[in-house]
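Pasting the structures in now, so scroll down.
No lab work stands behind these numbers, since they all come straight from the coordinates. Computed from a predicted structure; not experimentally measured. Cβ atoms are built from the backbone, for glycine too; each structure is taken alone.
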Structure I
Amino acid sequence: MTRAYVPLLLFVAAIWGASFMFIKVAVDEIEPIPMMAARLLLAAAVLVPFLMLRVGAREAVAQLRAGGRGIVFLGLANSALPFTLIAWGEKHVTSSVAAIANAPVPIFVAVLAIWFRPSERASGLKLLGIILGFVGVGVLTGFHPEGGWWAVAGTLAIVAAALLYAISNLYTQGRFASTSPVVIAAGACLTGGLMLLPLALFQIPEEVPSPEALGSVAALGVFGTAVALLFFYRIITTWGAARGAIVTYLIPPIAVLYGVTLLDEELTANAIAGLVLILAGVALGSGVGRRLRRREAVPAPHS
């Protein structure tokens, strides 16, 4: 069983890393809101039936309804808003920059925990990690050589999405600690997609998008969201949440590899420096060494 851990981890990282590439391919033809409405509703079309097969239709509906306003909040703050911010950001920056800008989620979790969890004090290596992470964001955002202020705005939009993910992660750990992850994922995707749907109807493309764009949206919904989440939750239930969190460190470099090799994106010096600083900050600020020694609940990464 242990032999399957590394291949499964790499598989999930490869899917989530590719999500930034798929967004970049589709965003030239499909606006962010309809793109992400389709992504979330496609994911819900996979996750909700999967939940029903596991527990039965009646029980699945009961568990989703039991989530109440908490599920609705996650649909907004963990799905609809950050997904749309990332897609809008990728209208102005490369998929490589987007993946790096979205990487500081664990750093934001560590910062927010200082206020919402008084026992979590930032000192020593953890404080150094937080500082390194924010320096990395500054390097990535403040010294972008191409794209001007729109590139800066796009990068900051994606960083804002990372902050929303961090808020959602802390909320989930407090509100849904005993709830099945499949219920959370299915409910958040369904409610998030329904929130975006009315706005999406006003931004439907005038012409039918290309097969590449439509295929990218389908890949985002089915594989980048539904399938990746199911496999990720298999990892954390089998080997522990701490080992599952290692995928956080694999997504940015894999996404950069896709962008450079498949989309012919240029990898700038500030992007490389930002990537190194942010990943170093994530490793120190989130206490990866301590987590591997204890089975601590950690959030799922996103893209």
Structure II
Amino acid sequence: MQRIVFLERDTLAPAIRVRRPTFAHDWVEYPKTGAGEVVARAKGATILIVNKVNIGADTFAALPDLRLIAMAATGSDCIDKEAARAHGTAVANIRGYATTTVPEHTFALILALARSIVPYRADVLAGEWQRAEQFCFFSNPIIDLAGRRLGIFGSGSLGSRVGEIGRAFGMDVVFAEHRGASEIRPGRTAFDEVIETSDVLSFHCPLTAQTRGMVAMAEFRRMRRKPIVVNTSRGGLVDEVDLALALDEGLVAAAGLDVTLPEPPPPDAPIMRLAARPNVIVTPHVAWASEEAQQRLADQMIDNIEAFVAGRPRNLVVG
């Protein structure tokens, strides 16, 4: 009989139904699991469901029965994939569930920052409209998106959908080639050109050794357009310390972040100092989390588990 342990049930909202697989199994779930609790809770598990908890070589060595890690997410950077492969443990992730919710959240951030929605709301609540003594007042900048260049890093389903929305707003949409690439593929624009010429930068790529810190102070200093920077992908793609300096120096106009490194950030992290600024919006990694998207994720997660047990594995990151 399969033993399934879900280590992080609270990473899905309470309203989301996680159906049980149709095959015979034992099911155990925990609201959340700390790093030091993984081995004890996963003992005897053949299938482990995780979202962000790290599973490294030492953990695999302590779990001889483990045959599948079913991600409750697309990203699997929390899993030591070489260790999984050596251990004979498959890793399956979730795909295509967030192609509406993440792009919509991305543009919610872009629009809110371009039109200074948050600071204008704060001004209204603070009585600035009444003090202005006229039908409007101008305490914060407002820009149109039409005609502006939207530079996108990552051209998968999420980046592509963000590009479609950008074009609907009349934006000039470009997709960045990999940093340091020796040639430019069709449909891509050189990384440096995207950095230098974009009015809005949006990130939709995984966190890897190659993408970690892909935008830092050297890149910020080349941003001639003083862009809005939006990251709804992975913390670590944009260096948060350097982003704080770039905002301090006026190298970027605004920032919208749904992801940080680590998550949650400590109270004294640079990103928390930024979060109170009128030209910064930080949301708690919820771009993916519409109710519709969460339910699709939960259903696909169980589909992945059932397919694996039936001998027809799917969505494998590690086979």
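The value 39, 22, 18 for semi-axes √(5λ) of the Cα gyration tensor in Å was derived from one model only; which of I, II is it? Among I, II, the structure yielding 39, 22, 18 for semi-axes √(5λ) of the Cα gyration tensor in Å is II. When FRET efficiency 1/(1 + (r/R0)^6) of positions 51 and 179 (r between Cβ atoms, R0 = 25 Å, to 0.05) is computed for each of I, II, the one that comes out at 1.00 is I. With respect to mean count of other Cβ atoms within 10 Å over residues 171-178, the largest value across structures I, II is given by II. To test your reading of the models, identify which of I, II gives 18.0, 62 for Rg and Dmax of the Cα atoms in Å, for residues 91-218 alone when calculated. Traced to structure II.
Comparing distance in nm of label points 7 Å out along Cα→Cβ at positions 155 and 187 across structures I, II, the highest figure comes from I.
Ranked by distance in nm of label points 7 Å out along Cα→Cβ at positions 139 and 251, structures I, II are led by II, which has the greatest value. Quick check on the output: -24000 is helix-only ellipticity at 222 nm (-39500 (n - 2.57) for each DSSP H run of 4 or more, over all residues; to 500), derived from one of I, II. Which one produced it? Of the structures listed, the value fits I. If relative contact order in percent (Cα under 8 Å, 6 or more apart) computes to 41, which of I, II did it come from? Matching structure: I.
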